[in-house]
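Just so it is clear, none of the values below were taken in a lab; they were calculated from the coordinates. All figures in this text were calculated on a predicted structure; none of them were measured in a lab. Cβ atoms are built from the backbone, for glycine too; each structure is taken alone.
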Structure P
């Protein structure tokens, strides 16, 4: 590590290089906890409801490993191009905190389940490759509830051990990132992968996925690392980027004033857009790691690794590239569609039913996505469903209905259900494309909107839209809008 005193002597105009490494904790989607049979669900449970003598750390109890959690961690390692050692073990990480009932955390130290991986992602059109030092498995701690507006002003704290013992992966990235934007994209890409392979729900706000950032500055050209500052309490992509931007400015200002940067842990206060010191940063030896005597070493067979490798689904980056190549949609649209595996599957199911891929992509990330968010119901689970969505989009594509009618039908049927084609036939909602009928409606609109006519003829092109709106209103949204615009322009120019 670079001597801070030597950094303090650097000239005021020295340029610094940013070095960032991320540690991401992700709770696994297992039904039970890591070392006992208690439910791993803790959000909706009453305080200390999902607990037992094992996860409460009572004397004389023995932990039993959750096999599914081990398999999920190895699967994650495979997805991140990691090496899977044949032997792994659990260790005791010793420290005291109120949310840690045993006085130690069962974790992994020198023999984790996976090592030496890579995460690749795009930033501003260039590929960034960040090393993964390890993916190891541990148990989560409990949660503290402070009675007051914050930890510093609270008069008491309550502890809930429902979360204690939930299987928790720690994905330790190497210090290969150089900008806050790279850090944000790293976490975003990692989140997509974990959700695609079905091991984590990706919820940063509720804490089932959490990110800590280690950041240091060094003079450009130097190979030694500066003092490492860890930042905690970042619960969104935006806060990760903003916290790192703030810390770069803070550390740069300190170094330019000739001050040293202490190795410490700082917390991000989002409303105030700043970090605050929490404690000095511990070294590994401060935790007094030693092998857990109650848990045997793990032997990871090559057969298990190959079984899990075959189980690995198509990953987001590969799927995004395939969507662009196979369906002719934009890279942006493919990126949005592959944010979640279920959404990507819904898009492909709609296309399989004969819908134009470009139209399907536009609706799946647009109007249908909006309805899914508003109703908190996925497209596949809605009243419209995949069949109804495909039927609706085919009616739109072949010109039977226009965009306004399609949107209105989607809104009506998303929860209520029903056949778009049947409703179009029953209500006579088909698009009016007959030129003579459109001309009649346009002439009526011109006769009833003299000011808009005068404005258009006076050079105000925007006035035409007012007349188009009048025709669309009169036709209850059924008129062919492009034909309406064409006919109006011709009539007003004659």
Structure Q
């Protein structure tokens, strides 16, 4: 009898907090920079240097916790997680162990039309380590490694889920929605390509109906939503193959190789590492006033799911359209601001999702760096709705707006793109097209209605797209009776 297997997945997500300075010192919290220039005695772990907690780090952790439906702990503390590695100058990491700042939250996801609540075990604060720069392509092929401590002391929150995810797709959707929540609350810039959002996954298989968890595997090095989904899909297939052949899953840490499309063993985890946690003697416990937590709760913006629901219920958009538009706060606000000027939600949604996102993706550009404003897009759509330009011309104007940042009316005037709606001006062009295309005229009079579309196209070609299609249709039908 063939055994049916079910997948059990839990995620550990690290998000860098978007503070101006590091968690325990005044060094700048910035991506990049020349090696070892964003450092001081505190983040270098020099003798006698003492950490001082950045208050905004605590505020951001609370904001994230409230947005993720967590219970905010009135009392939490910092602990030292002891281990030696060259990127950790103190030989311990300041983290939170038994008393984290947030507990027992959840995030609801929807996959294939079914909603599912994914529990969040905890959110805790910690400092980031530095990074090693290897002379070769990897640590094993390098003759030496250099340490850059710019990242040491960067504030992190670690979000740990319960093992509630049961497919690679669910894991991807969860991470996408979590990223949106963190972006909306402005606690992190969530740039996966810069390491601001990092995800590890624990995955195991067990027979369907069993309550006992299988041997888990940890997967690292997944720096995109696609990589997360592909890595988990591969690992599910690999583990199932091992189990069905009578093999045994050995607990280990594996890395995802994007180029090869497979996971590979990094190290064995047969024995749990003893980090010898103990309370950090240099940092006082965090004691939060309930009033301060409620102030933070009241200051939260409209979150992704609530915004999506509003676009569906109040503006009549489809769930799909609303999901695309609310995937990032910047895009959602661009949509709202455009609709505030030109109140045609579906038209605006189509233009943003097709034309605007198309140009952004083609140019590998983030919306925040685009030259187009919501008011400019609204103005373009108003001009088109008034019949001053055709839809085809509107797309050309939009491309010019994207490239230059110019107002649509200025582009239309400079390039002479105003739509021709005067019947007298178009009549001569229509007569010319009719005379030049006798076969199409005969086809239309013989009942082939598609021939009219061809003739309209020829008039548009003659007028370089500036003729009003409605007027052209009317004139052709009158002249071909």
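Starting from the value 134: which structure in P, Q was volume of the Cα convex hull per residue in Å³, for residues 83-138 alone calculated from? This figure was derived from Q.
Suppose FRET efficiency 1/(1 + (r/R0)^6) of positions 163 and 411 (r between Cβ atoms, R0 = 35 Å, to 0.05) works out to 0.30; of P, Q, which structure was it derived from? Provide the component values of the computation, followed by the final result.
Details: P: 0.30; Q: 0.05.
Clearly, the read-out refers to P.
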